[in-house]
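Asker: So, here come the structures, one by one.
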Structure I
Amino acid sequence: MCGIVGAVAQRDIAEILLEGLRRLEYRGYDSAGLAVVDNQGQLQRLRRVGKVSALSRAVEEHPLAGGTGIAHTRWATHGEPSESNAHPHVSEHIVVVHNGIIENFESLRSGLIERGYRFASETDTEVIAHLVHWEQSQHGGSLAEVVLRVIPQLRGAYGTVIMDSKDPSVLVAARSGSPLVIGRGVGENFLASDQLALLPVTRRFIFLEEGDVAEVTRRTVRVWDIQGNPVEREEIESQVKYDAGDKGLYRHYMQKEIFEQPQAIKNALEGRFTHGEVTLPELGEEGNKLLSQVKYVQIIACGTSFHSAMVARYWFEALAGMPCDVEIASEFRYRKSAVRPGSLLITLSQSGETADTLAALRLTKGLGYLGSLAVCNVPGSSLVRESDLALMTKAGTEIGVASTKAFTTQLTVLLMLVARIGRLRGIDGEVERQIVHALQALPARIEQMLALDKTIEALAEGFMDKHHALFLGRGALYPIAMEGALKLKEISYIHAEAYAAGELKHGPLALIDSEMPVVVVAPNNELLEKLKSNIEEVRARGGQLYVFADQDAGFIDDDAMTIIPLPHVEDIVAPIYYSVPLQLLAYHVALIKGTDVDQPRNLAKSVTVE
């Protein structure tokens with residue numbers, strides 16, 4: 001959450017900073033700002049409430065010249081979105097941008113006020129600027145030396161970049177819990193919270209490790225580790241592509257990404273099958289050796305990824321005979337857990353920088369897990385680098401805050417992993433062949449289903465004046481109902497909840513009336529008759545039903561129940577398939593409601609704070 005870009009160069013860098021912010025805007029869009037030091041050593045700062053486009057217009061009206069600068073797009077934590085709370089923050093000649101949360105900022109702030117400092121914002125970030133200024137004025141030293149003395153005073157998570165307008169030849173960065181990357185150029189260097197921001201200017205990167213402090217000049221990079229010792233960090237040539245492009249014929253990125261799912265799933269499948277067998281060659285011999293020893297799976301995730309994990313639990317246990325537990329990362333990291341012998345830890349994250357998931361992974365080091373495996377969409381991310389094994393989902397850049405193709409490719413990769421572990425455990429080869437066949441047919445099935453877009457658009461009209469909705473599913477489709485409810489609440493702001501359909505009679509039936517839309521996912525599987533009984537419970541109480549059903553499931557439209565018949569799909573991949581029409585429903589309801597589909601209020605794409 002929040003985006004950082006910095007540069008030390010001979011050329012004017014304002015447009016480089018702005019382009020970097022545009023690429024990171026999905027990480028925070030409450031406000032944006034930049035600060036540049038010109039050739040005369042004068043600090044120029046512009047900040048605006050709202051999106052990066054507002055800042056871009058301000059730069060057009062008030063051009064900024066200079067080769068050293070930092071920029072930031074904000075997702076508010078401390079202090080409302082306002083120009084005074086927007087980054088960069090300044091203490092005389094010290095300038096700071098920051099991602100994360102300084103947990104002890106109140107005590108630091110009180111101490112600084114006693115020393116005579118005055119605060120212009122409500123943010124926790126401003127204490128960093130004043131602390132650096134105080135430390136430098138009292139004890140001197142280079143900016144890097146000063147920052148190394150200040151960092152031990154900070155408690156919490158942060159990725160921060162600091163500039164001194166009196167010495168514009170250098171930027172200093174510090175990482176604790178929030179990612180930072182250095183981009184290497186020729187006679188110029190860059191900093192950012194995500195390599196995507198810097199792809200227009202370089203493909204050579206150094207990823208800072210937890211606790212690192214870095215000094216970056218035009219020609220040099222120096223790094224110190226968490227103990228303050230000089231270290232060398234590997235420089236890599238990135239193969240990552242920023243393939244979001246423009247929206248083309250689509251109205252929103254979310255709509256574009258929904259319709260990209262057939263191709264995204266093809267990309268996820270590519271090169272991972274051989275003669276009807278799932279191979280996952282990127283795991284290598286050592287990875288396969290580790291998987292062959294697994295007796296138990298623990299999955300940790302947040303948000304949409306948690307719903308992927310819940311589906312995977314059904315698959316691991318039903319298809320591979322593998323016991324599996326799933327837990328929300330923010331809960332797992334704050335309780336004492338017992339590790340079963342032979343456990344594999346699987347972490348799921350679209351960005352690979354989700355703070356709670358990363359913290360949970362780090363917490364498990366040395367607890368007795370056989371190993372850790374990350375399923376992620378971003379090569380080079382912290383989660384990938386810090387895990388023993390990694391499987392990339394290959395979804396491509398996802399800009400819409402509400403995840404779509406990252407979710408379905410995550411499920412696709414998880415199902416392949418289930419098949420691979422199952423084979424190593426000696427499951428019936430026919431089960432693996434069924435998985436492979438269903439996955440290979442899935443992109444075409446989703447293409448066919450996407451042709452129902454106009455039908456779902458018409459269906460969305462029934463939600464125009466609604467404030468609440470209920471989603472129901474059974475078995476592996478229950479987590480998909482949860483994901484459908486999450487999508488609706490994220491982008492349309494309708495309060496939506498999901499229940500396992502068999503739980504209706506244990507409380508939720510009290511909510512049913514004609515004003516409560518009830519959305520049901522109903523594939524033609526062994527639970528269909530049970531689900532039909534649950535549907536009748538809703539009908540008997542005057543509920544308005546919207547049923548996404550297999551075309552052969554035997555449902556009939558009437559005044560109380562709208563049926564959306566879907567082409568038949570294999571039961572194994574039904575959770576992936578049925579998530580797509582729920583994405584379309586949320587999208588079209590949001591259009592009717594007039595909300596910001598790609599950048600919904602109060603949310604950001606990558607959650608790098610607790």
Structure II
Amino acid sequence: MRTYASVPFSDVTITGPFWSERLETVLARTIPSQLEKLEQSGIRGSIKLPKPLPPLTIPRQSNNFTVQYFWDSDIGKWIEAAACAISHRRDAAIEAEIEAMIDDLEAAQQPDGYLNCFYIEREPENRWTNLRDNHELYNLGHLLEGAVAYYHATGKDRFLSVMERAMDHVAATFGRGEGQKRGYPGHQEIEIALVRAWHATGKRKFLDLATYFIDERGNTDGVEHYFDIEARARGEDPKAYWFENYEYGQAHLPVREQTKVVGHAVRAMYMYTAMADLAAEHGDDALKAACEALWRDVTEKRMYVTGGFGPSEHNEGFTKDYDLPNDTAYAETCASVAMVFWAARMLNLDLDGQYADILELALYNNALAGLSRDGEHYFYDNKLESDGSHHRWAWHECPCCTMNVSRLVASVAGYFYGVAETEIAVHLYGGATATLPVAGGRVTLTETSDYPWDGAVRIALEPEGTRTFTLSLRVPGWCHGATASVNGEALEVAPERGYLKITRDWAPGDVVELNLPMQAERLYAHPDVRQDAGRVALRRGPLVYCCEQHDNPAPVNRLRLPSDAPVTARHASDLLGGITVLEARAEAEDADAWGGNLYATRRAPSSETALTAVPYYIWCNRGQTPMQVWLQE
């Protein structure tokens with residue numbers, strides 16, 4: 001079933017200004033500052049074993065849980081982000097830090113391959129006794145992804161060998177054979193890593209283990225649920241589980257029977273990513289159908305306009321259909337990062353522009369908002385409305401989003417292109433060069449554009465001699481009136497499921513030009529999203545916009561955008577490194593004439609004012625300020 005394959009980040013060079021700036025910031029500022037925070041918090045030192053046992057840095061909660069259980073995962077994500085970053089530009093100091101971490105992990109690994117620094121140091125007798133809560137498999141997944149990324153970036157396989165030994169131990173421990181535990185991770189992630197390892201090494205055992213974890217999840221075969229079995233073995237009552245049921249971790253049903261997106265948003269998106277991967281690897285129609293049903297559910301009923309997911313802080317996840325509050329939105333950065341992963345896998349299953357549209361939406365808006373311009377401050381949750389109290393933080397006691405957003409930005413090159421036997425698909429624009437295999441040879445693509453500010457795209461092709469293949473160019477769902485030409489000759493633009501397919505004998509020197517007009521436009525929410533009734537949001541190209549108080553003379557919560565007011569775009573080269581802003585005439589109610597009353601029998605008078613909106617991803621880079629995505633109309 002796998003028709004397309006993503007091109008690894010290490011095989012693509014980013015050349016455009018938008019992502020080049022972000023990549024350089026991650027390499028020069030984010031990765032070093034994160035390392036400093038890892039050291040200050042004790043996370044870096046936690047993998048240096050043996051040593052005198054230190055007290056817990058983060059005390060246990062009432063349920064006996066501490067986030068120190070998953071500190072190994074933060075090491076794995078930092079290594080992955082750093083590896084992707086040095087693929088952009090090699091840095092000897094960062095590479096040396098990665099090697100030092102690998103030294104410590106290799107030294108900590110047990111003779112049987114087990115690797116979890118918390119358990120090895122503190123609770124060796126309790127390993128593999130609480131998969132539901134304590135993240136042992138999740139940790140290994142992030143470490144394995146770090147090993148795969150480092151291998152792609154440098155060709156060095158020592159870390160990959162360490163993690164292969166760990167995976168061999170996992171495969172011996174879990175399964176349906178005699179003496180094995182029929183367990184699977186409480187927090188999904190390792191499944192993605194195992195498929196990546198299969199692609200990197202060609203070793204089938206990685207794919208088989210990923211398949212087991214997905215097939216076994218929620219599958220009781222008429223016996224007690226595995227998480228209940230292990231809870232009883234620990235002497236606990238399974239009914240005392242603080243999330244009450246296993247929807248929280250999407251283990252309430254076998255995965256092929258799941259049609260409703262529920263529970264913890266990041267866990268869900270990671271699992272759906274692995275399901276799509278395995279549907280492609282095995283030609284599994286049931287897995288594919290489940291992915292499609294879940295995709296429809298989340299994008300049609302449970303997604304923020306910014307590509308954020310999960311409105312609730314309580315479960316860091318989903319609640320009910322159309323429940324999308326703005327000022328209390330959780331919309332965790334990690335969840336949008338994981339949506340990018342899932343969407344990319346769905347594209348490999350089926351080249352359908354709806355998947356690329358959501359990939360781009362999540363990437364450019366909710367996910368990218370998670371990292372500040374200076375590369376050293378973050379959003380964990382992403383509100384769509386703020387009274388000015390919401391702010392970026394330099395670190396968090398659960399720093400998952402810090403390394404998650406940095407590894408996404410550092411690996412963004414891996415989302416630009418897809419390849420098939422006789423086809424190259426271009427999913428994203430913004431300046432990227434790659435030499436790709438197609439039609440029995442290789443072709444170099446050089447894409448040049450000032451995306452996302454401008455939709456003029458130029459693609460130069462240099463095949464090895466004349467070759468016949470299809471070049472599929474994404475025409476985004478937001479675009480109206482796209483035009484295209486090959487060597488100056490106009491083409492009819494009739495996209496097939498969001499892609500303009502150009503099949504011809506390509507020769508060196510061929511040039512394709514694609515123009516994607518970017519008009520500022522209004523967006524409205526489904527009538528059942530009660531929080532957005534009577535409100536309007538603004539979008540231009542792939543970017544959703546918001547109003548910050550910095551740019552608006554009237555309080556942003558009072559702004560009203562008339563339905564007939566033209567909205568114009570202006571590139572402000574002197575603002576926040578150069579961004580395109582949207583401007584319109586608006587109205588704002590005047591509270592000065594209201595007096596001391598809380599309520600009155602008529603509306604407050606309104607006066608005309610100016611409205612300026614900036615891209616959502618860049619808000620709160622000038623200090624705390626009130627902000628609105630959804631404006632009164």
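Just so it is clear, none of the values below were taken in a lab; they were calculated from the coordinates. The structure displayed is predicted, hence computed values, not measured ones. Cβ atoms are built from the backbone, for glycine too; each structure is taken alone.
Asker: To test your reading of the models, identify which of I, II gives 75, 72, 50 for Cα extents along the principal axes in Å when calculated.
Answerer: On the way: I: 77, 55, 43; II: 75, 72, 50.
Comparing all candidates, it corresponds to II.
Asker: Mean count of other Cβ atoms within 10 Å over residues 115-122 computed as 20.6: which structure among I, II?
Answerer: Working: I: 12.9; II: 20.6.
Going label by label, the one that fits is II.
Asker: If FRET efficiency 1/(1 + (r/R0)^6) of positions 443 and 579 (r between Cβ atoms, R0 = 25 Å, to 0.05) is calculated from each of I, II, which structure is the one that comes out at 0.95? Walk me through the numbers before you get to the answer.
Answerer: Numbers: I: 0.95; II: 0.15.
Value 0.95 for FRET efficiency 1/(1 + (r/R0)^6) of positions 443 and 579 (r between Cβ atoms, R0 = 25 Å, to 0.05) corresponds to I out of I, II.
Asker: I would also like to ask the following. If we compute distance in nm of label points 7 Å out along Cα→Cβ at positions 91 and 523 for structures I, II, which one ends up with the highest value? Intermediate results must be reported in sequence, preceding the final value.
Answerer: Working: I: 5.7; II: 3.2.
For this comparison of distance in nm of label points 7 Å out along Cα→Cβ at positions 91 and 523, the top structure is I.
Asker: Check the numbers for FRET efficiency 1/(1 + (r/R0)^6) of positions 331 and 483 (r between Cβ atoms, R0 = 30 Å, to 0.05) across I, II and tell me which is largest.
Answerer: On the way: I: 0.95; II: 0.25.
Between I, II, the highest calculated value is found for I.
Asker: Taking mean count of other Cβ atoms within 10 Å over residues 299-306 as the criterion, which structure among I, II has the greatest value? Mind dumping the intermediate values first?
Answerer: Working: I: 24.9; II: 21.4.
Of structures I, II, the maximum of mean count of other Cβ atoms within 10 Å over residues 299-306 occurs in I.
Asker: Using FRET efficiency 1/(1 + (r/R0)^6) of positions 155 and 467 (r between Cβ atoms, R0 = 25 Å, to 0.05) as the calculated read-out, with 0.05 as its value, let me know the right label among I, II. Before the final figure, lay out each step's value.
Answerer: Working: I: 0.05; II: 0.30.
It must be structure I, since only it matches.
Asker: Looking just at mean count of other Cβ atoms within 10 Å over residues 3-10, which of the labels I, II belongs to the structure with the highest value?
Answerer: Working: I: 26.5; II: 19.8.
Comparing I, II by mean count of other Cβ atoms within 10 Å over residues 3-10, the maximum is at I.
Asker: Comparing I, II, where is FRET efficiency 1/(1 + (r/R0)^6) of positions 411 and 555 (r between Cβ atoms, R0 = 35 Å, to 0.05) highest? Provide the component values of the computation, followed by the final result.
Answerer: Working: I: 0.90; II: 0.30.
Biggest value here belongs to I.
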